[in-house]
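Next up: the structures, one after another.
Quick note: the coordinates plus some simple rules give every number you see, no bench work behind them. Keep in mind that this is a model prediction, so the values were computed, not measured. Cβ atoms are built from the backbone, for glycine too; each structure is taken alone.
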Structure I
Amino acid sequence: MNQIASSKNSLLVREVAKVISKSNGIIIGEKRLYEKLRVWGLVFKNSTEPKQFAVEKGYLETVEGTRETSTGVFTYRTTRVTGKGQEYILKRLLKEEEEQLSMLS
């Protein structure tokens with residue numbers, strides 16, 4: 001987890017889902033992780049755009065880019081998870097999994 005927090009590079013939500021699935025045994029994909037982010041109030045409903053709260057806390061960031069197409073220039077936004085956000089997501093998922101296990105016991 002210390003590796004994640006000190007990471008200066010942000011990752012795509014898809015990449016974070018893969019890292020969490022491989023290293024922590026929590027099986028989650030990009031779509032389910034986006035759904036969790038929506039439930040936790042970090043991302044807008046029916047969208048992948050982060051809420052201002054998540055950006056201000058330093059969990060998520062938006063990267064803008066442009067792509068040239070035959071009809072003109074297209075501007076797009078990509079949501080990325082910061083190192084701090086990766087740590088937050090992992091802790092929250094582990095906590096939820098622990099709560100589910102204790103309810104089953």
Structure II
Amino acid sequence: MDKDIKSYIFIEKLKSLSFVEEIWLFGSRARGDNDERSDIDIAIICPNITDQEWLKVMDIIENADTLLKIDCVRFENTKTSSELYENILKEKKIIYVKNKP
């Protein structure tokens with residue numbers, strides 16, 4: 001896992017949202033085959049949130065403290081039969097779990 005991913009301010013802001021249960025890194029940065037310009041792929045686990053709350057997540061992503069592209073998905077909305085779903089589960093590196101030190 002990219003060792004610097006947890007140091008981004010946008011990750012801290014996402015962690016501060018009461019409805020965010022977990023944050024996972026996936027894709028090339030999780031696999032370790034990224035280059036310096038690779039995007040950041042994250043899955044957010046936030047069951048039962050409102051559209052308004054998801055907009056808060058997207059606002060944080062859009063104003064993130066990086067020039068890298070960030071692809072953010074709401075894991076609960078990913079179709080279980082999709083390749084994306086399978087890749088996330090296979091590659092995920094846990095960045096944050098609520099109420100876990």
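Name the one structure among I, II that relative contact order in percent (Cα under 8 Å, 6 or more apart) of 30 was derived from. The read-out was computed on structure I.
Given that helix-only ellipticity at 222 nm (-39500 (n - 2.57) for each DSSP H run of 4 or more, over all residues; to 500), derived from a single structure, equals -16000, which label among I, II identifies that structure? Traced to structure I. Work out which structure the value 15, 52, 31, 2 belongs to, where P(r) over Cα pairs in 10 Å bins from 0, in percent was derived from one of I, II. Value 15, 52, 31, 2 for P(r) over Cα pairs in 10 Å bins from 0, in percent corresponds to II out of I, II. Hey, distance in nm of label points 7 Å out along Cα→Cβ at positions 53 and 85 derived from one of I, II reads 2.2; which structure? It must be structure II, since only it matches. Given a value of 2.3 for distance in nm of label points 7 Å out along Cα→Cβ at positions 13 and 93, calculated from one of I, II, which structure does it belong to? That value comes from structure II.
The value 0.50 for FRET efficiency 1/(1 + (r/R0)^6) of positions 21 and 77 (r between Cβ atoms, R0 = 25 Å, to 0.05) was derived from one model only; which of I, II is it? Computing FRET efficiency 1/(1 + (r/R0)^6) of positions 21 and 77 (r between Cβ atoms, R0 = 25 Å, to 0.05) on every structure in I, II gives 0.50 only for I.
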